[in-house]
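Once you scroll down, you'll see the structures, which are given as structure tokens.
Values quoted throughout were computed directly from the atomic coordinates according to the rules given, and no laboratory measurement underlies them. Please read these numbers as outputs of a predicted model, since none were measured by experiment. Cβ atoms are built from the backbone, for glycine too; each structure is taken alone.
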Structure 1
Amino acid sequence: MDDLADFLRTRRARVRPETVGIPADARRRVSGLRREEVAHLSGVSVDYYIRLEQGRARQPSAQVLDALARTLGLDEVEREHLHRLAHRPARAPRRAAARPRPELLRVLELVADAPAFLIDHRLTVLAANRLADLLYGRPAQGLNIARHLFLTEQGRTLFADWEDCTLDAVGHLRLSAGRHPDDPELASLIGELAMRSQRFRQLWARADVRTRTHGRKAYHHPLVGYLELHQENFALPDATGTELIVQSAAFGTAAHDNLRLLASLGATDASASAVPRNEPRSAGDPVA
């Protein structure tokens with residue numbers, strides 16, 4: 001499958017003709033714009049645009065891509081994704097999975113009143129603090145959030161806004177696939193999700209891309225009930241795609257009280273099991 005061609009086709013199909021000055025026609029049989037309409041509006045030849053959508057034209061100029069982005073109404077994230085798909089090298093060097101630095105693990109432990117964890121570009125949790133473990137009802141380290149969302153009943157019930165979460169997850173994985181085209185683990189994850197989840201297949205076919213920097217995140221927790229948290233995503237200043245996620249609640253809110261209750265329940269469980277927890281584990285640490 002040619003990702004650039006697939007992305008152009010799906011973006012073209014979503015553009016309403018009247019938004020680009022083409023009168024609505026009841027006899028129109030295609031959804032969105034026709035190929036020749038995109039070509040004319042973007043200032044490129046019809047033959048060249050058809051070859052782009054068929055995967056037969058390689059590495060179009062930045063000016064052509066920007067013109068297509070304007071015609072197709074792409075936002076900034078989508079525009080950057082379009083450029084990346086068109087100009088990425090045939091093979092990109094694969095970076096080894098980075099082990100979280102001890103300083104980052106200490107940062108997680110310092111966030112005592114909110115779930116906090118590190119995720120990689122595949123949405124796998126690399127390390128997590130105690131409240132994140134309690135939120136997910138299991139050690140979060142090693143958990144793949146996309147797999148949890150789409151393939152487990154616990155994930156289906158834990159996320160209060162499950163449908164929106166699936167949109168975010170698929171959009172994130174689409175971006176990651178563009179940035180890491182030669183990552184076999186990412187390709188395997190996408191293949192597994194596509195085989196086992198109809199919802200994932202439907203969303204993947206739309207070729208939407210998304211990035212999230214902050215926003216609301218709500219859960220239905222089996223022990224403390226509804227938790228409406230504020231999520232902040234902090235991209236680390238490296239090329240690995242790792243992000244620090246912190247999910248907090250304002251003091252005095254029901255969510256803040258429920259997080260404190262969850263922490264106290266976890267403290268009771270830890271006391272009963274007599275298993276000390278001095279610092280968050282990271283991916284790669286031995287698991288008992």
Structure 2
Amino acid sequence: MHQQLPRFSGTGVALITPFKADFTVDYPALGNIIDYVIEGGVDYVVCLGTTGEAITLSAEECRTILDFTIRKVDERVPVVAGFFGGNYTDKLIRGIKNYNFDGVAGIMSSSPAYSKPPQEGIYQHFMRVADASPLPVIIYNVPGRTSSNVLPETILRLAEASENFVAVKEASGRLPQAVEILKHRPERFGVLSGEDPLTAAMIAMGAHGGISVIANAMPRHFSEMINAALRSDFVRARQLNFDLLDIHPLLYVEGNPVGIKAAMSMLGLCGNYLRVPLVPLTEPRREKLRKLMSLVPDFAL
């Protein structure tokens with residue numbers, strides 16, 4: 001196991017936002033999910049990320065969901081807030097400066113979407129975020145959604161420029177990119193997997209954990225995999241990763257969180273409702289997902 005793990009190491013879970021049939025937020029279900037993942041061994045929760053359908057929520061809903069999450073968690077684990085500002089940096093900065101972060105341990109923020117900024121623009125964007133934020137910042141690199149990859153040299157430049165950057169959630173799906181960051185990072189700076197199937201492999205290369213989608217449904221299994229990898233028990237980590245490997249594609253084949261909401265509904269933790277333009281997982285894939293989940297050892301469906 002690592003001698004000294006950076007902040008937000010271990011298992012983070014990107015919480016879903018459950019809806020009722022009328023597409024209002026289902027707070028009793030959210031409370032049950034929070035209890036479920038904490039009891040399942042996650043180390044912290046991430047509220048209002050991609051998996052939480054934050055872009056379909058109003059500002060008022062986001063605030064209420066975060067406040068509810070903070071109260072329900074009740075300091076059992078840290079709460080990280082997703083803070084995304086589209087493609088306009090100044091708007092994001094104003095939002096950060098005017099926000100009440102009581103009860104929040106850190107923020108996670110992605111690079112600007114749609115505009116495809118150059119690396120210098122991405123650097124300046126994140127430096128403004130770090131200057132404005134009263135909390136530690138997790139850089140979220142997810143080029144599949146932003147259409148611009150935050151290159152390793154930019155991540156490392158940011159990590160060196162401000163101690164307010166405590167980690168990167170690396171979701172490019174490119175293992176060599178993660179390894180390059182790991183080789184040159186400051187010791188205090190964490191590298192977290194944003195791709196569940198690659199998490200064990202990234203930890204083998206020196207990463208410190210991951211922020212997971214599948215941990216909504218299988219928190220104990222995924223947390224155990226991360227913990228095994230962190231203590232260098234790769235025989236165990238490998239088997240746990242293999243147990244989940246065939247499930248991962250079905251969680252994303254029709255968009256995230258389409259697959260994980262289908263899985264959560266099978267567990268009776270929430271209804272299978274998403275806000276348009278997302279729609280529930282199609283029936284043949286839903287049945288395949290149910291079958292694959294039932295095959296995971298020691299997992300009751």
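Observations on the structure shown:
- Of the structures 1, 2, the one that 114 was derived from, the read-out being volume of the Cα convex hull per residue in Å³, for residues 70-229 alone: 2
- Value 6, 30, 37, 23, 4, calculated as P(r) over Cα pairs in 10 Å bins from 0, in percent, assigned to which of 1, 2: 2
- Mean count of other Cβ atoms within 10 Å over residues 102-109 - structure with the largest value, from 1, 2: 2
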